Structure I
Amino acid sequence: MAEIRKREDQKREDTWDLEAIYPDGEAWKSEADRLEEMLGAFASHQGHMGDSSSRMYEILEEYCGIQNLAEKLYVYASMKLDENTADSAAQQREGRARLLITKLSDACAWMEPEILALDEERLERFMGEHEGLAGYRVYLEEILRRKAHTLSEDKEQILARAAQISQGPGQIYTMFQNADLTFESVSGPDGERLPLTKESFVALEQSRDRDIRRQAFQKLYGAYEAFGNTLAAMFDAKVRGSLFFARERGYGSTLEMALDDGPIPTEVYDQLIRTVHQNLPAMHRYVELRKQCLGVEVLHMYDVYAPMTELSRAGAPEKTYTFEEAKQMVLDGLAPLGEDYRNILREGFDHRWIDVYENEGKRGGAYSGGCYGTHPYVLMNFQGNLNSVFTLAHEMGHSVHSYYTRKNQPYIYGDYKIFVAEVASTCNEALLIGSLLDKTDDAARRMELVQYLLEQFKSTLFRQTMFAEFERMAHQYVAQGGTLTADTLCGMYRKLNEEYFGPHMVSDPGIAWEWARIPHFYRPFYVYQYATGFSAAMAIAKKIREGEDQAVEHYLKFLSSGSSMSPLELLRLCGVDMATPRPVQDALEVFEKYLGEMERLRGQSGD
């Protein structure tokens, strides 16, 4: 395994072009200073929102300009820090950016209360007489919808300032994860030292050497266990912060508050968990098949990522891909979406939208970033395996979604809600896997691809739903007066892990600490949307691949609509109704179909 590079050793073409946002830190500072002045001047509008339709339009336009600038400043600062989280100058810049966002919230806290104080008939008249203001109709109606949870101006300002404090646990966790936490290296069969990082963990868990997998598993979770009480206190603080805001705003629960941003009924969350529970026998059947493929008497949690097909073909080399090969595979796989879509992909590939490889201090994982007024950006830690190829397709799905939205919507609707955020990314993956399966009749290659697809179901639909159920349990526990200790959290998590993975899997002690390495828990009730988004994406991809009339046109309209409609309405454009359990159930039936194919292929191969 190669040594981890330093940031300065990365090739320029393998890094993203943040200089397209700001050429350097000084330019960023100048814009940050300008934003401070703009925030001060914005106060002159307070008390005048209802003066006239033209004055309301002027205020909203200026607000959008300030908001956009603040986002641009934050995007640059946070992505610059993600290049190397140990960079103290970047830490300072990102800290100031967060403070500016808090100041922005404080400076604008009077807006919604003033809008809500207006007579609805007057507001309707304003929109009717001013063409520009009519473009804010969805935005204004959404404010009215949340009226019951919007407080007085002075209380809104207090909550805006409190928001910075509530972000503390997540910020501490991020620094702990990316800058401070280290792991012991793993010993190879010849005594060589294999570096263990958050990024290399999965690669080590995919090793054909079971002892390497066991060591990586035990050393990674052992590191989290060593800080178990601290990590539990962080998570407890985050949950309590969410509960504070939910109660202050009059929500029945933190779940209700989190989903109201959609708005998504809490029943969607609950029916996801119910539907997956009804289909856990299929997950248990998959685990049993994994045990058979690996040829082990006892299946451990460190066997979860081990390739079932590679291990059954003694000595078969693991297939690897260059980044150039990965880009071409993605372009080929997404051909059904048309040339306009693929040209946007090429633009991103050729003009440094992507920060490709891991380096010391770089944030782990992958994401799509950017904001209105910038092109999209993708952070990766490319490992050269099939998973990295699909990660590229996934993150570029987010980025092209953002590109279409920002191109076709004004700033106020130029982003999309979290609930639909995972649809475009996962649809890309579904189209890619379908394309690759279409191109091969080779049983061994099909087994590799079907295995990947089954792994996606396991990790996205089953595992993320397990995370969602754990998160719901943790928040309910605190709401009922409990304190989240390490023992409590580990007990909750291990019980769920046993339930989801079933009787053919040993839930090793270390897996009880998995909750401690999931950063999304610091963004309450986010993870369930991976599962719902996956289900919706599977339905949309099926329509596109089967050539359903106008399926691509409807999908591109979805990508272009931003937040101009509610998430459930947007998905209905594509013929998918997430208010029912049908999409989740349909996706699970696809899982069973490919599980059956894997069982047949294994039988034919004699493994």
Structure II
Amino acid sequence: MIFRIKRISHRTTPHNRAAVKRVQEMVRDHFHDEKEENILKISSSLHDFIILKYRSIIFIAEGAGSDIQGAAILLHFPDLDFCYLDYIVSSSWKPGRGIGGALYERIRYEARSLKSKGIFLECIQETANFESDPGIRKENVARLRFYERYGARPIINTGYETPISPDDPNPPYLLYDDLGQNRRLRRKEAREIIRAILERKYKGLCPPSYVEMVVGSIQDDPVRIREPRYIKEDMTINVRSDVPMDQLIQLVVNDKHEIHHVTEKGYVESPVRIRSIIKGLHNSGLFKRSPVVRHNESEIALVHDKKYMDYFKNICSKLPEGDSIYPYVFPIRNRTKPPKELLVRAGYYCIDTFTPLNKNAYLAARRAVDCTLTGADKLLEGYMISYALVRPPGHHAGRDYFGGFCYFNSGAIAANRLSREGKVAILDIDYHHGNGQQDIFYDRNDVLTISIHGHPSFAYPYFTGFKNEVGEGEGAGFNINIPLPEELRPQEYENALGKALKMIVRSRPEHLIVAFGMDTARGDPTGTWDLTAKDFERNGRSIGSLGIPTLVVQEGGYRTRNLGTNARYFFKGLFEGMQRGK
């Protein structure tokens, strides 16, 4: 059977809602005595962290045609640094192998990445004292053998196995899996953890007197764990060290970017940028290359003016191979009457004199949009991070204009697509102001736009990016500019980023888009700041710690000697932050 494990930590997308519903059905089928209120809580627990005081994470084993073959539900208690396995179900449960084994191995990796003390779980006792049916005892033995293979064994010499009521026929063991860390569970932490399980997981079910009895019964320090009964201790399976497929960063590269190669002296937006970044990411073990999927042009038309789109496509198709035109005539007062001559009209749609139009500019920009929308689709499929490694960049392209090497605002188009599934935040960390998304979303409240950039008094595009540009109409307060001085220390940049991240947290977006410019780095020909690889790593970790599904879209960055290194460190930090913050 071929399947893949996917992680679900929110239920906002149609795919996730359908998956959660299917998991609830599987739990009903496998646990006939489970109360309906507990099954319904599977859905609500994905977003009721503050109320429940634990986070719920669902893992599904998805077969061909998105058919769900199995599922596991892991509860994370971040204040006490432990995890609890709530359910693990499969359409064809075979302890020790197949779907059940793959799911448990995946949640062990998850718990380890969350820096947990271990996983706790319940398993029905296998002794004849509690279960007279030999068939059921055999099943219980099989489950205990399955968990023993991973080092998970019952905690003994406590009152946890005491029935809550006399009519409870078979109270469970509480098992502890230390995730291969060889750590002994101390009495104090065991009491805190078991209290949390009884009071939070079983809220309203366990009377206070029962909770105090169980917690008070824990006297051993460290607590005692039952010796292996069904396998040899040296046969236990280690926690996987490789990154699971569902955690890999989905890398989508513009495979047609090299057709847009402007060879004029001083034109820094060159194909070598992408090659340098790919080289830097190679062998990191964090990425999975995903093919580019063609998307309908209507997605672009939802963001960009149709007349501008038609002009861009038309002029590029008419230019000879190898020739470029640069805008040189610009409207001052009358923008309502564009020039008839296509070559002259370039200035009507452009905001500078150094962004050329040529035969392949449209084709490359169109492919960059496809890449970015493919990255957005990956988030909707359940991946936590995707990276659209594209050129030409896009964040200077507005609703009806181009400039700054940008033609279509790929990040804004992806944001508009994702906004149909819930709130979106765009965080622009390029050295230059993200004027394009400001223009596109200025009157909207479903997309929060934040830009950290060099002050427009000295940095391109010069006429936008001031603090008082905060949005208008319904969008008032949803556009945030954080302009910074020409020279600053890395700590000052971190402070600005921290401010931006707090605003993002308050807006509670379902998805985050990072307009990723590396022209903030030391030595970049278009910037004045001195961020190093370690700064990129710290900043990436801070962004990842938000735990929001994130699409990174490549923007600027032109010092090719350090592009690959800075990108590698940024994504290392982003990945590690996401592991901790999700």
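All of the numbers you see were taken from the coordinates with simple rules; none came from a lab. Remember, it's a predicted structure, so these values are computed and weren't measured experimentally. Cβ atoms are built from the backbone, for glycine too; each structure is taken alone.
List of remarks:
- With helix-only ellipticity at 222 nm (-39500 (n - 2.57) for each DSSP H run of 4 or more, over all residues; to 500) derived as -20000, matching label from I, II: I
- Identity of the structure behind 40, 27, 26 (criterion: semi-axes √(5λ) of the Cα gyration tensor in Å, calculated), options I, II: I
- Source structure of the calculated read-out (distance in nm of label points 7 Å out along Cα→Cβ at positions 147 and 467, 5.6) within I, II: II.
- Highest-scoring entry among I, II, by distance in nm of label points 7 Å out along Cα→Cβ at positions 171 and 435, is II.
- Structures I, II were compared on distance in nm of label points 7 Å out along Cα→Cβ at positions 419 and 563, and the highest value belongs to II.
- Among I, II, structure where Cα Rg over 2.2 N^0.38 Å, for residues 219-442 alone as derived comes to 1.23: I
- Origin of the value 11, where relative contact order in percent (Cα under 8 Å, 6 or more apart) was derived from one of I, II: II
- Among I, II, structure where semi-axes √(5λ) of the Cα gyration tensor in Å, for residues 43-202 alone as derived comes to 46, 15, 15: I
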